[in-house]
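Have a look at these structures, which come just after this line.
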Structure 1
Amino acid sequence: MTKKRIIVYPGTFDPVTYGHIDLINRALRIFDKVIVAVGQNPAKTPLFTIDERIDMIERSLSPSQNVEVEAFDSLLVDYAREKGACAILRGLRAVSDFEFELQRAIMNRKLDRNIETVFLMTGFRWIYISSTIVKEAAQFGGSLEGLVPPHVEEAMKQKFGLA
């Protein structure tokens, strides 16, 4: 019996975008299981609660036994080890993302040499999308069509009192 190849995809996902979904689906082509780890970032004030974010992610994905979505609040490498993951997934949109992500990957490698960091370039059609940009557009009533799933756009309109 071969060991399952598990990758953890951490993030705040506030909100989940089609760019995130693209990375999850592409990671499933390489790994047996993707664990989407929804975390709190002390440097950010989220628009949605952890439970709301988990629900939006689950509703955005095709039903699959190969994707798990859950909250985490520990050191990422400890969480990945606990889940039996061999890798951490990080998406890159531009060269500017690389320097920051490289520093994280080096630190994670120092903390646990058995957990690799896998970088996937965001699909070209999602290269300009970030949760921050999506929230800014939504706040002022901009269309989010093609950026986030319809249920996410509706949730954002409600949060900003635009529904």
Structure 2
Amino acid sequence: MYFELFRQMRKQLAQIDVWFDAAAASAKTRAFDPNVLIHSRLSPDQFAFARQVQIACDTAKLAASRLTGKDAPTQADTEQTLDELRARVHSVIAYLDGFTAADFEGAATRVVTQPRWEGKTMSGADYFVEHGLPNFYFHLTHVYALLRHNGVSVGKRDYLGALSLRAP
């Protein structure tokens, strides 16, 4: 189950690439530097676009790491352009591509903790359902919403990506 859910997270990260292409095209058409989007926010008290991308990436890679016991790559959070953010997304996709279903055996009962939890723990199942997935989609959706808010022409199909449709 976890492997399939991470395949979906990987797919959604790949959709960010599609959104970046749309942002670049929109900027070209409207004659502005697409990198100004990096600092855009929906609200003054929310993270800017770049941070939303970074957290979506971090949530996916750290959830995979915590559920499998494999080390996740560290990243410095210094991206200043769409191309640098794109490279980060690609690096996380490559990391997720390195997992197999066998890597997630025992994930549900793995004990997960984080420094900010001050010594408290969660089971892998609870962590993934209550923190990993919701946090990932929260930040992914903000990335999408910020682009829409800034006039980038992306829609629901761009958000969902290709579906596994089959003929009856």
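Bear in mind these aren't lab numbers, they're just calculated from the coordinates by the rules spelled out. Everything numeric in this text was worked out from a predicted model, so none of it was measured. Cβ atoms are built from the backbone, for glycine too; each structure is taken alone.
Worth a mention:
- Each of structures 1, 2 was scored by mean count of other Cβ atoms within 10 Å over residues 16-23; the highest score is held by 1.
- Source structure of the calculated read-out (helix-only ellipticity at 222 nm (-39500 (n - 2.57) for each DSSP H run of 4 or more, over all residues; to 500), -18000) within 1, 2: 2.
- Per distance in nm of label points 7 Å out along Cα→Cβ at positions 64 and 96, the highest-valued of structures 1, 2: 1
- Source structure of the calculated read-out (FRET efficiency 1/(1 + (r/R0)^6) of positions 112 and 144 (r between Cβ atoms, R0 = 41 Å, to 0.05), 0.65) within 1, 2: 1.
- Each of 1, 2 could give relative contact order in percent (Cα under 8 Å, 6 or more apart), but the derived value 28 comes from 1.
- Label whose coordinates, when semi-axes √(5λ) of the Cα gyration tensor in Å is calculated, return 27, 17, 15 (choices 1, 2): 1
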